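Undergrad: Given below, in the form of structure tokens, are the structures.
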Structure 1
Amino acid sequence: MALTATEIGSIVQELAPGLAEGWIQKISQPLPDTLILEVRVPGHTRRLLCSLRDGTARIHLVHDNLPNPPTPPSFCQLLRARIQGARIDGIHNLPGDRIVRLDLTSRDGPISLVAELFGRNADLLFLDADARVVATIRHNKDRVGQTYQPPTARPSRPSPQDPAALEVEPQLPTDHNPFPLSARLEILYREREAELSHQTQLRQRESGLRKNLKKLLRRMAALRRDLEQAGRYEHYARYGELLKANLGLLKKGQTTVSVVDYYDERLPELTIPLDSTKGPQANMDAYFAKYRKFVSAQREIAPRLTQIETEIQQIQAELETMKQGTWQAPSTEGRPAGRAPSSPRRTRTASEERRGPFRRFLSSDGHPIFVGRNARENDELTFGLAKSEDLWLHARGTPGSHVVVRLEKGTDPPPETIRDAATLALLYSDLKRSGKGDVIYTRRKWVKKSKGQAPGAVTVTQEKSIYVTLDKPRLDALKSRNRDQQA
């Protein structure tokens, strides 16, 4: 259901008068590839949706809002810091291509949002006053810092064989519906995206289930081997008792001993292997120890096998519903894809994500920065809230706060974000009085707790360092963004 350049031109023509004299009062990013700008115009509040999802990339007004994640993505946080409150100067599309540009005036001057609404590889770019790319919703590092150049022109219409093509005919607005194209697109794409979401969720769930199934089958096989091994020791209590009754016959160096088996009514003679390097008592104790292994295995392994078999049956039943086309998404929220319902593992809740309180800031690039207030918070921040790929900072060689920069997986921290966080690490340390010093930084995964030390004490590896000074304009900007974020 890809829109053509002509259709996008019709939509922009409809949107332009409806967004004139508007200003952006709220920004949300309910999905990784979807942004909603809440625009206030005289007498009305309108929601402008920009979707970059492959196959359904589009821009139009919507009535319904979408639920937001507990923590806004970094791109959304950057836009909130830089364009919230900005005035809309105009919206237009690049003739003959599926590119829409929204020109704004913020408190920092003119800026722009550029939506590349291609069928695949769609993106949303934030440009500064010099038309340089500040950030993209796809986190395309190759384009950041570059002067924006529209991609090579693409065909204006999909091929006639494309079954997903839409035919959006211009319609005249009415008093009842001033935005007929947006209304039609909202209805069309609601059903299409619901189906795409279901298919995506189905694929992810199936992949997770199959991975978990393989893991459970391997674990079950290992437990059965352990149980089989322990089963060989079932009769070792009998051997130990017989050796106990005949300790006087045993001597160190023997490899076997023949005794009467009092546990058999026929009283046969039984030959028991011995370890020639052990004495009589040690041989007897060894048999009793192995029998205890058998008892322990029966007590511990058998229930675990039963639980694993139950989980395997649940996974296989769910996979069967997928095969038959009757699968429905599990109703339990927060369960990781591929985990069986009885699995104890869970994802973080929103309250756990926000736990703190911690000092909170926003870097100039839109990355959240957390600063511990004391030793207990330092420990909780580093080993509770921070993820392995987050950036961790601390003033070198002096007491101070732990500082954590939240990063998207697979991304590197921008230089200005590192300097912002390092400035905060210096500010909240004993180097504050001197106003300058070295700050070390590394990924959170290279920070370990110091054994036997007080909370907050850590050992750090693979660190780098940066020399910073307490730059007042930088600190003022950090505190200002913090106030805006709280507001």
Structure 2
Amino acid sequence: MDNKSLFWFRQDLRLCDNPGLFDAVQAAPGKALLVYIYAPEEEAPWQPTGASLVWLHHSLKALQSDLAAKGAKLHIFKIGANERFQSSREVLEFLCRKLEIVSVFWNRRYEPAVIARDTNIKAALKELGFEVETRSGALLNEPWQVKTKEGKPFQVFTPFWKACLSQMDLDPPLAIPDLRLQNYGVLEGECSIEDLDLLPSINWDKTIIEAYTPGERKAQALLLEFLKKKVANYHHDRDLPHLVGVSRLSPYLHFGEISARTVWYQTKEFCQQNKKVAEEAAHFLRELGWREFSHHLLFHFPSTTDAPLRKDFLHFPWQSDGTLLKAWQKGQTGYPIVDAGMRELWQTGIMHNRVRMITASFLVKHLLQPWQEGAKWFWDTLVDADLAQNTLGWQWSAGCGADAAPYFRIFNPMLQGAKFDPDGIYVKQYVPELKNLPAKYIHSPWTAPPMVLASCGITLGETYPHPIVDHGKARERALAAFQSLKATSTRA
């Protein structure tokens, strides 16, 4: 019997440095079967939605094209009530039996629902006599590899990252394997990318695709461009939202169109040839560290997707208000830097990281809306929606997670805007109704004299909203809420 293998693509939609793919091809030269299974319900309640599906559609298209150019085919399957197969396990068992597959390979994922699903599939396939091999293809270190001196998971970033750096011993990225593979034809239950129905029925995704080009080749080009043109000023420029001073690799990393190891190695190699940028590059690689930290936390504390890591926050006096939440979602809060960020998110599927912190702080502290509502909105609208990083970011902003922002750190949106967008370039791009307003008023239009507003065509409350909350009063209310939580904790 021929030695045949199967590789299951997941969030690793690339050919370079893909350990599972590489080993599957090595295990059965010329006989590997390449499979993608679309089964969002198996990831519930955090299945991909909205903007993520737009990215996935185009990423699969790019992968399919790259494979075809190498002589390989991607076999796609869809799970659902009206489909041939009802689960990923059913697809894999069918293919292994039908094609007499010997070994199955995939790269590990770390979301709670996916870990449970994969554990079940692995056990079932092994019980049927098939070999199953899983690889590390997403992170620099596995979440269980980095521990405190007491053998426990870290909950503070800086010592976590120091521990990571002290044991960082990475193999070089893997080359693309020989993908001249056997043609298995059209398999039972196989479908096309279009059959997955990933794109919206209305054309709201146009601006997302105008802003980005999904796929492995674009990811590699972006990294090279960043290292050559941007890394030297990264520590300064990354905080300025009107500049593209960052790598913009986050969606590519999330979908696995480029590996963290590739980013690490290429950055290190670039620094060896350009030693002057080494310090700046360290700041960039530290962001990979935050990505690692988020997966470390999610793996060890899986309930944090919905519940605060700090249990005292179970009693926090949130004041749920659908009207305030909607104003924030639509970029109609009356605070220009907040509104610009929320509109950038809606239009492009991304938001500048500095502005993410400002908008998140505004929701949970100025408006006292539950952080889970913000997490759900970002999950639906971000093309780089990553469960681990989304969870860490929102719990950090709310003050209820690991290494969280202190409760008294309440961003002043006017000062934040003036500091990071002093000329209002970013605001005017995404809040065009304020485009004629002088820079001195751009982050607090309600302070502009009536004659100035009139000359700029602005009528507060009509063309642009009044602030939905007063900053000073909102700050006092938030501090009082946090103080009440402290008092409750002390009594307990």
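Undergrad: Match the computed value 1.1 of distance in nm of label points 7 Å out along Cα→Cβ at positions 415 and 479 to one of the structures 1, 2, and report its label.
TA: Details: 1: 2.7; 2: 1.1.
Structure 2 accounts for this read-out.
Undergrad: By the measure FRET efficiency 1/(1 + (r/R0)^6) of positions 119 and 383 (r between Cβ atoms, R0 = 30 Å, to 0.05), tell me the structure among 1, 2 with the highest figure.
TA: On the way: 1: 0.10; 2: 0.55.
If we compare FRET efficiency 1/(1 + (r/R0)^6) of positions 119 and 383 (r between Cβ atoms, R0 = 30 Å, to 0.05) over 1, 2, the biggest value is for 2.
Undergrad: If we compute relative contact order in percent (Cα under 8 Å, 6 or more apart) for structures 1, 2, which one ends up with the highest value? Walk me through the numbers on the way to the answer.
TA: Details: 1: 10; 2: 17.
Once relative contact order in percent (Cα under 8 Å, 6 or more apart) is tallied for 1, 2, the winner is 2.
Undergrad: Next question. Tell me which structure, out of 1, 2, gives 24.1 once mean count of other Cβ atoms within 10 Å over residues 7-14 is calculated. Before the final figure, lay out the partial values.
TA: Details: 1: 20.4; 2: 24.1.
Structure of origin is 2.
Undergrad: Give the label, chosen from 1, 2, of the structure having the highest value of Rg/Rh (Cα atoms, Kirkwood Rh).
TA: Numbers: 1: 1.17; 2: 0.99.
Largest one: structure 1.
Undergrad: Matching task: 16.0 is the computed value of mean count of other Cβ atoms within 10 Å over residues 63-70. Pick the structure from 1, 2. Display every interim value, and only then the final one.
TA: Working: 1: 11.2; 2: 16.0.
Computed on structure 2.
Undergrad: Taking distance in nm of label points 7 Å out along Cα→Cβ at positions 31 and 103 from the coordinates of each of 1, 2, which one would give 3.1? Mind dumping the intermediate values first?
TA: Working: 1: 3.1; 2: 1.1.
For distance in nm of label points 7 Å out along Cα→Cβ at positions 31 and 103, the value 3.1 is produced by structure 1.
Undergrad: OK, next. Assuming -12000 is helix-only ellipticity at 222 nm (-39500 (n - 2.57) for each DSSP H run of 4 or more, over all residues; to 500) as calculated from a single structure, say which of 1, 2 it is.
TA: Values: 1: -12000; 2: -14000.
Computed on structure 1.
Values quoted throughout were computed directly from the atomic coordinates according to the rules given, and no laboratory measurement underlies them. The structure presented is a predicted model; accordingly, all values stated were derived computationally and were not measured. Cβ atoms are built from the backbone, for glycine too; each structure is taken alone.
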